[in-house]
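Structures given as structure tokens follow.
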Structure I
Amino acid sequence: MSIQKYIAYLKTIETGSITKAAAQLGYTQSAVSRMIADLEKTWGVTLLTRNRSGIEISSEGLMLLPKLQVICSGYESLNRAVSEIHSFTSGSIRVGTFSSFACGLLPAITKAFHETYPHISFNLMNGEYSEIAGWLRKGLVDCGFVTLPAADDLDATFLVQDSLVAVLPLGHPMANAPYYPTDLLAGEEFINVREEQDYEIGKFLDGLQQRPKFRYESSDDYSILSMVEAGLGVSVIHELMLTPNRYHVIAKPLDIPITRDIAIAVKKDAALSTITQLFVDHTKTWARQQFLSSIQG
């Protein structure tokens with residue numbers, strides 16, 4: 001392999017001795033001499049000159065030296081990257097996410113990633129879409145989950161679509177209906193999700209002919225699900241909050257479909273670490289596999 005001959009020649013120049021080069025590389029002295037001779041024969045040049053003090057690089061070798069150094073450096077870098085892919089011993093990734101995705105799909109994505117890369121640790125930062133975009137710009141997270149359309153300075157790839165659903169207690173009159181008519185919300189005991197920044201549910205409610213009156217309000221999605229389970233009223237939440245559904249509640253699609261497109265994003269033109277690139281690629285593949293499974297099923 002030519003690259004081994006290049007390395008043997010550079011090590012000989014570095015040590016100033018074929019014997020020392022052979023010892024450091026684990027070859028015999030004759031093997032290193034033969035590799036250098038092969039290069040000289042192939043290229044038709046003299047690479048080493050010999051004098052009383054030993055050997056030194058020839059004028060031709062001096063001309064070729066920078067090129068050989070670049071090739072060998074690239075080879076070492078490639079080997080390190082391959083080694084990282086196959087045998088991570090440590091490493092971490094910082095991921096920005098919002099609560100419904102963190103609870104709904106991210107555990108499955110992370111579990112599948114850890115089956116291949118078990119020693120990577122995750123630092124999850126929970127926030128609103130705009131917060132996550134800001135973290136990406138400042139380099140506080142390596143990648144993040146946002147909704148589309150994303151800001152121009154982010155490189156975002158669509159993963160899944162999520163919908164708003166009505167959440168009803170067991171035994172609700174609409175429990176067996178194919179969907180929940182939104183005009184009924186005005187007459188319900190309504191449990192509202194208090195949003196701090198994105199206001200997706202608030203915008204939906206504001207667009208109704210008659211906005212429901214809030215009987216209860218909470219910023220915690222799980223508190224709302226517990227209240228619905230207890231029969232205190234109905235609510236509207238993102239379907240991802242029910243993946244998996246650990247509550248005894250009924251989710252119904254709305255007669256007015258409201259969806260959001262969820263994407264994984266990185267800062268545009270950012271130099272991604274190997275770990276980040278692996279996780280982003282893994283997440284995209286996972287989403288494609290889930291989509292194929294859904295249409296085949």
Structure II
Amino acid sequence: MAKLRALLHNRNFILLMAIATGLLFDHAAQWIKHLVLPTLALILTLAMTDISGRVYEYRRSPLIPALVGVFMSYVILGNFIVGLGAFLIHDERLWIGFIIMAAVPPAIAVVPLARLWGGSEIYAVIGTIGAYIGALVIIPVIASGLLDVHSIDMTRLIVVAAVLIFLPFLLYKIIMRRGLHAKIEPIKGILIKWCHFLILYTIVGLNRETIIGQPSSLYPVAAIALTSTFLLGFLIEWIGARLRISKEKLTSLRLLGTLKNYALAAGLALSLFSKDTALPAAVFMIFMMIYISWLDFKLRWA
């Protein structure tokens with residue numbers, strides 16, 4: 001029983017099971033796809049209970065860490081994804097998915113991972129919040145600049161993105177005022193992991209025919225996902241070491257510069273475009289899982 005409980009809490013096992021279930025039992029994905037946006041709102045709300053309160057612990061101006069978060073997530077990682085995509089991605093639907101990925105803020109895992117691996121928690125927290133606030137402007141700017149504005153409902157894009165960013169802050173305030181944080185804390189981690197299961201299962205299930213019938217179409221996506229995690233992470237670490245950035249700060253910068261909220265990208269793509277546009281985000285979620293596991297091994301045993 002203890003081993004089963006450990007498996008059901010294991011992030012890698014949950015995501016692998018989402019892939020396998022999506023490939024083997026894809027019929028429910030058509031129904032579950034309507035739950036993707038509410039599930040994203042739940043994930044972000046639970047993440048807020050781990051992020052927002054820590055801002056008040058920082059006694060100096062939060063402007064620099066916030067701008068660093070925007071720089072690492074958009075100027076570095078966003079441009080890296082778009083630049084490689086422009087060379088390797090020729091399918092318009094996949095290209096839309098890449099634009100959405102470049103436009104979303106960092107992964108919610110940045111803060112807990114920075115804490116776990118001895119990174120600068122303040123840079124992780126404020127950098128993440130700064131990137132999320134910046135996303136309200138950056139998402140429509142990137143979308144309108146790199147996509148055909150006539151093919152997308154820009155108003156809906158802005159509204160959905162704003163709701164997914166502001167609603168969790170509002171729900172977080174309600175949770176804190178009603179003293180629910182202590183009750184949520186023990187189950188928060190497992191809820192977030194299984195919410196990611198639902199999102200990844202839905203995308204894999206909806207795109208089952210493409211994944212099985214045309215796997216070669218995903219090779220360029222996988223190559224970019226691999227490069228934007230392992231290679232980019234190495235470059236950030238190499239440059240940071242030569243600039244003599246402290247190990248704590250560099251750990252947070254590497255996380256901000258290699259981890260995007262691909263679940264949010266998948267949800268936006270699926271709700272605003274088509275199932276195909278969400279496929280790159282699913283591939284990136286898988287490689288992000290592998291990358292986090294590798295970093296965990298590297299930092300724990302270094």
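Every read-out reported here was derived from the displayed coordinates using simple, explicitly stated rules and does not represent laboratory data. Everything quoted here is computed from the prediction, not taken from an experiment. Cβ atoms are built from the backbone, for glycine too; each structure is taken alone.
One of I, II was used to compute P(r) over Cα pairs in 5 Å bins from 0, in percent, for residues 115-218 alone, and the result was 2, 9, 15, 16, 15, 13, 11, 10, 6, 3, 0. Which label is that? Walk me through the numbers before you get to the answer.
Working: I: 2, 9, 15, 16, 15, 13, 11, 10, 6, 3, 0; II: 2, 9, 10, 12, 19, 20, 13, 9, 5, 1, 0.
Only structure I yields this read-out.
With mean count of other Cβ atoms within 10 Å over residues 67-74 computed per structure, which member of I, II shows the largest figure? Working shown, then result.
On the way: I: 13.2; II: 22.9.
Largest value of mean count of other Cβ atoms within 10 Å over residues 67-74: II.
If relative contact order in percent (Cα under 8 Å, 6 or more apart) is calculated from each of I, II, which structure is the one that comes out at 34? The partial results should precede the final answer.
Numbers: I: 20; II: 34.
Label of the source structure: II.
Could you figure out which one of I, II the value 2.8 for distance in nm of label points 7 Å out along Cα→Cβ at positions 187 and 211 was computed from? Walk me through the intermediate numbers first.
Details: I: 2.2; II: 2.8.
Traced to structure II.
Taking distance in nm of label points 7 Å out along Cα→Cβ at positions 75 and 123 from the coordinates of each of I, II, which one would give 1.4?
Working: I: 3.7; II: 1.4.
The correct label is II.
One of I, II was used to compute helix-only ellipticity at 222 nm (-39500 (n - 2.57) for each DSSP H run of 4 or more, over all residues; to 500), and the result was -23500. Which label is that? Spell out each step's value before the answer.
Working: I: -14000; II: -23500.
Structure of origin is II.
Ranked by mean projected area of the Cα convex hull in nm², which of I, II sits at the highest value? Don't jump to the answer; show the numbers that get you there.
Values: I: 22.3; II: 16.3.
The maximum falls on structure I.
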